[in-house]
Every structure is written in C-alpha cells, then in structure tokens.
Structure I
Amino acid sequence: MSSKPETVVVVGATGDMGKVICSALLADGLRVVGVARSADQLASLRDLVVGPSSGEWVPCAADIADDAAVELITRCLDGTVRAVVHGPGVPTAGGILGAPTSAITEAVNIKVGGFMRLVRAADPYLVARSRLIAIGGHYGFEPTAYAATAGVANAALANAVRQYSWTYGERGVTAHLLAPGPADTPRLHRVAQARAERDHSTVEEVLNEMREESALGAFTDVDQVAWGIRMLLAPEADALAGSTLFMDAGRRRGLP
C-alpha cells in the first residue's frame, strides 16, 4: 500500500448532507472518495468541497444500489481507509398504508445493501480504529405513519451496524450509527409535503409541528452531523462501538 493520506469514503456525496460532510473531512486533510451515481454532479461538486488547503478529492461514480459498486469503489482506494460513511437518501413514498412495497424494498437495498457493498469494497484497506459509519435517522427508532421508507430502512440499518460491530470487533474496527433528527433540507420538505397531503394541511404548518416534536423546537443542522462524524474518528470513540449516536435535538421520549 502507498503512503497516501488516510482515506474516508463518503456515499451520498452530492446530497445536501454529503456535501457538508465531504467539505469537513477534506478540511481535516483527509483523502475523500466521494461516491454518487452522477459523474457530472460529482465533477461540479469539486469546486464546492475542495478548499485551498484541503485534502485530496477523488470522485467515484457508482450506484450503491448495484453490486457493481463494490469493484468501482475498490478501484478508488489506495492505502488505509480511515472510515466509510454511508449516507445516501432513500425515496419518500408516503405512509405505510400507501407506500408501494417496491419503494420499501428499494429503500432497504440502498440503506442496508448499500452499506454492505461499501464495507466489502473497503474491507482490504481497513485497519485497527477504522470506522464503519452509517447515517440512519430518527424515524428508524420513532416510527410515524407518514415516513414508511425511512422508518423501515433505518431500523434495518441499525441491526446491520450491530452485526458489523461484532464481526469486525476482533480486528479493532468499530461500527457506528448516527441517527439525526429531521434536517432542514429539500428532502425534509418532500416528507413534509407528503404529510401535508395526508392531513390536508400546509407544508409550513407541518414543518412547525415537526419542530415542536423536538425538546429544543429545532431541526438538526447538517453541520452538526458532520461534527459527529469527525468526532467518531477520534481514538476515544472506540467506546462507542456498535452504538447509535442520537443527534435529534431531543426528539426521543422512550428509554433507553
């Protein structure tokens, strides 16, 4: 292996959250392999995420929902993989009564199947204290009647992260799940639109109701998610192996 800077692979690099994550990791001097389906979007992203004193940006056009992504990602790796970050979005298809079963299947394939493909691509380059990081979400732990794809897929992802924790523990590689609350992004507005249509309400009324579901009356900020990922790269994060880091601005009511 070469002496290149440590690599972090980010799936979902062109999304609203992915852009911020890539920028933060590049600012730390890391070699960031940004994975997304569109080569054109990855190319245009370069000017947004690469600063004058940043790490190395490596675009990787691959569909994480397809097994071919394993080889495509592996081709972009060289040296130690410090972490993989799995943060693709899933389609919003409404509530459990109306969502097509095909949308649920697709969501699980992207979230869980995609994470499996990402880990398999990086496996030869993982070392002690490498991190396997999946970004799930609040709805995987607090189900609602209007976000079926996110709820089901993120619940399954939490189980997969625990399995990886036990599988890789003997190698000193740790697995982690970040579960942000709703972030004020275009995707959140699509979820709000689906809920508004169900409740015969307006998008703004739904967004206000969703804010009130937080103890702070706030959405999660994408910069906060990027901070959480950077924190997991610290040696002390070994103690968080297999656990879920809830970043929901105080939305959970249940114990634990």
Structure II
Amino acid sequence: MLINKKYKVLEKIGKGTFGTIYKGENIRTKELVAIKIESINDDIKLIKNEAIIYQYLNNNNGIPSVKWFGKDTDNYYMIINLLGDSLQTVKNNLGNFSLKQTLQIGIKIIYLLKTIHDKGLIHRDIKPDNFLFSLNSEDKDNPDIYIIDFGFCKPYIKNNIHILEKNTHNLIGSYIYASLNAHQFKELSRRDDLESVAYMLIYLNLGKLPWQHISFNNPNINEEISILKLNILKNTTIPQVLIKFIIYVHNLTFDEFPDYTHIIDLFQDII
C-alpha cells in the first residue's frame, strides 16, 4: 500500500483512540515514519483535527511533527515521525519503574503538559500508551519523551477567556486514569490532565492501581472507581511525594493556573 505516492505501509504497530497506527517508510528517502489511518466511513474526522493540533504545536519539544495529512476515497491519513516504545510497553517488558525513574519521567511530562497548556489546549487522555520514547535521543540513559494521540484534545481558552465550568454527558478519557471530575461528568481543565499524570506515575512505580481489577463490563464501574480514587490519599503504599502531588492538584480551582515549577521542585527534591 502506497500513500501520497511515497509512503509505504510496513506493519501495524498500534491503535489510537480512533484509527490504526502503522510503521511506514518513505520510499524516496528510506526514512521510517508512523502512519495513522482512520476510515472515512467512521465519519469522526479525529485524525484531521489531530493533524491540525500537531501543526499548531509544531516545533515544540516532545510533540511529533506532521509530515503529511490527506485522504483518498476510503481513509484519512496522517504521517508523523516514528517514535520508540511507549511507557506502557517499557513497563510491560521491564517491570515497575523505581521512584527516581518515575519522578524523572514525571518531570518530563509536566514540562510537556505546560507546553500544551501554555498554547491554550488540554489533552484529556493522559495514559502510559500516549507517551513514547524518542528513537534518536542523544542521551540513551535519559531519552526524550513525546506525547501523542490528541483525539480528545480541546481548547480551554476561547477568545482569550477560560471556558466555563459545566456538566458534560459522559466520561472523557479512560476509566483508569481519568480525574475525579471526569467521573462526575464535569468539564475538564488543566488540573485534570495533572491528576491523570498522578495516577499514571503511581501505576508506573507500584505496578497497579487499586481500581484496575474492576471489569469494564461492570455496570457500576464509574461509581466504584470514583470511590477508590476518593480514598487514594489513605493508601500508605503510595510514595508521599505523589500523595502531595495529588493533594496539590485536588486543591486547584477549575480555571486556576497550575504552578508547574512547584510540582517539578517537589519531584526534584526527592530525586
């Protein structure tokens, strides 16, 4: 299969929120790329929106570059630079991260989110699958991290004014890493991205979260996970630095500017 007369599909490497991701090659330059494909029949157009967001965030560290976006009669296509393994894949292969490794990753992710938030956007789907290591990082022991899958991303600033706090109709993101506000069907803001980071860091360090055993088929999944997330501050197995992080995020108001430097300093002190 040849896309735009120069990108050859090689193999399937993953699945995003919507659309399938393949490893590909530029047949002219031999450069390896990632190709995201979404069926036009799905009538979602998330890849188109995602490509616009990538282009808007272009030239920022940790954001993939869009090499081409287009469509044919069957699919939408987005070509971005090929990245390495996700945090989820690395954890699956190597086991839990040490607290130092977890906090080092946390610092990189806080910087990444600050970059996105400073551009007036919130990601709304923070999870280990959506953070990938660079293939060509200069520091092999501390590689760069990229954030991907902007299918749920949206602006929180419109006409230079913060969006209003309101109710939504469903949970946005994933049950495992969604914030308490998401479980309560509330409009999300910067604080919710950060809360999802906290759950993700706990998972990377401890290997599991107290609610991961709950089946997605459970009709009460939303309520049961909410209760466990409300009680997470009582969990003595969680490192105190991550408990402090959660407490800080829970105290943020809907439109408050997070103190990213404070969070980074909190992590750096332990490292």
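Each value in this text was obtained by applying a stated rule to the coordinates, not by laboratory testing. Everything numeric here is computed off the predicted structure, so don't read it as measured data. Cβ atoms are built from the backbone, for glycine too; each structure is taken alone.
Taking FRET efficiency 1/(1 + (r/R0)^6) of positions 122 and 146 (r between Cβ atoms, R0 = 30 Å, to 0.05) as the criterion, the largest value within structures I, II is that of II.
State the single structure among I, II that was used to calculate log10 I(q)/I(0) by the Debye sum over Cα atoms at q = 0.14, 0.18 Å⁻¹, for residues 66-169 alone, giving -0.73, -1.04. Before the final figure, lay out each step's value.
Details: I: -0.56, -0.84; II: -0.73, -1.04.
It traces back to II.
One of I, II was used to compute mean count of other Cβ atoms within 10 Å over residues 82-89, and the result was 17.8. Which label is that?
Numbers: I: 25.0; II: 17.8.
Source structure for this number: II.
Each of structures I, II was scored by distance in nm of label points 7 Å out along Cα→Cβ at positions 34 and 210; the highest score is held by II. Between structures I, II, the greatest calculated value of distance in nm of label points 7 Å out along Cα→Cβ at positions 50 and 154 is seen in I.
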